[in-house]
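Some structures to go through are shown next.
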Structure I
Amino acid sequence: MRYWINPPTFEIEICGSYDKAKTCEVLHAVGWLLKAENGRWQHQRKRNGTASRYYVLINEAPPETEE
């Protein structure tokens, strides 16, 4: 399952008060954030001739991690 999230929603709901770049690195390291082919965090998707950017989360819940 993939969830395509627009940047403002990602920054407010997922990152919150944390640094966006660090949040992306952590989520990617635990296998929850998908990196685009160009190496960036945002994926581009075209719909009706208009391109938009999204963050892509995979899986239905955050991965379990041992602390």
Structure II
Amino acid sequence: MRTTLTLDDDVAMLLKKFSEETGLTFRDAVNQSIRRGLIPPGLREAVELPQPRSMGRPTVDLTQ
């Protein structure tokens, strides 16, 4: 479907930056952003965070 959409300048800049960073076309960046924004928060993909782990004892004295 083809439609005309008027974007605020700041939104257009964010979308352009997103499209450049991801390698998506501007059109695909707009569609992906709208899709993500329309998905209810409970159904969004969970972001997998790194698990904390011990890195051992500090080897540098940070008190000096």
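All of the numbers you see were taken from the coordinates with simple rules; none came from a lab. Keep in mind that what you see is a predicted model, and the values were worked out from it rather than measured.
As an exercise: helix-only ellipticity at 222 nm (-39500 (n - 2.57) for each DSSP H run of 4 or more, over all residues; to 500), calculated from one structure in I, II, equals -4500. Which structure is it?
Values: I: -4500; II: -13500.
Going through each structure in turn, the value belongs to I.
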Structure (I, II) behind the derived value 40, 18, 11 of semi-axes √(5λ) of the Cα gyration tensor in Å: II
